[in-house]
Structure P
Amino acid sequence: MGSMKFDEDIVLIAGPTASGKTALALSIAEKSGGVILNADSMQVYSELKILSARPGKEDEARCPHYLFGHVPVSEPYSVARWLDDIAPLIDRFKRQRRQIVVAGGTGLYFTALLGGLSPMPEIKPEIRAKWRVRAKEALHDELTRLDPASAKLFEPGDTQRIIRALEVFDTTGVSITEWQKHKGRNLLCDDDSVKKLLLLPPRPMLHQRIETRFGQMVEAGAVEEVQALLALGLSRDLPALKAIGVPQLASYLAGELTLDEAMKRAIAATRQYSKRQSTWFRNTFDADWQVIGD
């Protein structure tokens, strides 16, 4: 994998957590004198460096990195905001004729980048507050009553997306599924030279990498990172506070688990997440993506 080189102007690298995206992105961008743009929804948070597996200082010294750690954990971050952030960077580096490597594990970022993002209505604060307050209630039943088309798309436990669908329906009276049929501007043009790489290592290899990497995270200070995060006194409903490893290590800090138990739970959760990511990529990405199995 380290010897790969591509002539395309833009290289997209997607894959589940611990599949080797960072190493491949570095290899490609360094060879071409290109730049790396982040496509991982957790690596955007400034206070979540270790547990999000953000590139380190040595990696950043090898080639320019963008959209890593540029958002405080107190701010929820969305795919729409990511598109707003990445658009001027893509425009700039296209003009400079530098190779752009977009790497990460957030599949929705790639689908939005390639196909545009559906326009969504502005949600008034009072409507947002109303559905946030009711988040503990049977919101899936409420969504089924108001908007059965979108309710079929979400599991009852998918609170964040259910709330979003309720907000949109409450604001406009129109299902979020109807809004999603209309696409916005596509940031990558038809004449762009794009290489799409999907990393899908064998599951046993991925499982071993996940276990090894989490142990390295703890050695590098993951417990202290969670301690500092909790000290901010932020809502546990924020995306960064739900990042894998944070709840488990928080339970250890609260004396509810031993460190070994917390690590085992975090590793198990990471493996489950990795499986969901792999399934989503296989079912969503088209044949244009070159699958790299090892």
Structure Q
Amino acid sequence: MKVKPNPADGFALETARSDDFEALHALRLRAMRESLEALGRYDERRSRERLAEGFVPAHTQHIVVGGRRVGFLVLRRLSHSLRLNHFYIDPPHARQGIGSAVLRLVLAQADTAQLPVELVALKGSAANHFYLRHGFVCTGEGLWDIDYLRPPVTPALRVVRALWATTQARDWTGARALLRDDLQSTWWTSGEHFASADGYIAMQAAYPEGWTLRLKELVRLDDGRVLALARVDHAPGHFYATALYRIDDGLIAGIDEYWATLEPPPDWRTPQRFAGLSRFDPLNDPQAREP
């Protein structure tokens, strides 16, 4: 599948030719070497075989900036998904936003086709955080790789994401426009219920200031509802919100919210006592991004 960037994106995509293979393999080695060496898996023969397995020039696009190739991607359209088999930025051009711009284009194409995007990332690679930041979720794990999928953004997902974004921006007029007048919203952990959109928005606007919303996951369920998982940072505390949204004719008609407080584990629950238990910093979470 070919993707077509807007010139304003700052890059161009050019279809590869069969005689580009050696140059692309060299670029792949440069991009992957550090991560592969960290796992003791750097092997040029295996890398060549891996790239050759899926190398089809018609599916391979050079990423070009200023007339110079800075990376490439291999994207195939399957019956059920878009498959991003390879995606690399040459290290001298990494961390300049090029990869994000290209991936946004791929995701926009997937949304237009209403197809998920599938890919595999090497364990321990910085690519894992990169894909998590762009809405991918882990769907499986092998010995050396992690499987990721990013579902397509449906109209229902767009309206819920817009609600989080307008709320974070304190754009109460914009947020109100996304709700039905007779919105039914229930906060189960505090025993509160709102039976109007105006009351719900007035409450949000009156909430004590200093908070930041970080949306972790947004998923459309089989029954049409949308599930959102978010973190709310409001010093000195941090909270998690799980919300279920009902959409009616493009507007949010119902919200069920469940809140939890981030807190340390009890003293008796230690890694020394329970095999396989480890601790981590929940705030160091690449999935939790401002909407």
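Assorted remarks:
- Among P, Q, structure where helix-only ellipticity at 222 nm (-39500 (n - 2.57) for each DSSP H run of 4 or more, over all residues; to 500) as derived comes to -15000: P
- Identity of the structure behind 19.7, 57 (criterion: Rg and Dmax of the Cα atoms in Å, for residues 103-278 alone, calculated), options P, Q: P
- Computed 118 for volume of the Cα convex hull per residue in Å³, for residues 55-142 alone - originating structure among P, Q: Q
- Structure with the greatest value (metric relative contact order in percent (Cα under 8 Å, 6 or more apart), set P, Q): P
- Value 1, 5, 11, 14, 17, 17, 14, 11, 7, 3, 0, 0, calculated as P(r) over Cα pairs in 5 Å bins from 0, in percent, assigned to which of P, Q: P
Every number in this text was worked out from the coordinates using simple rules, so none of it is lab data. Computed from a prediction, not measured in an experiment: that's the story for all the values here.
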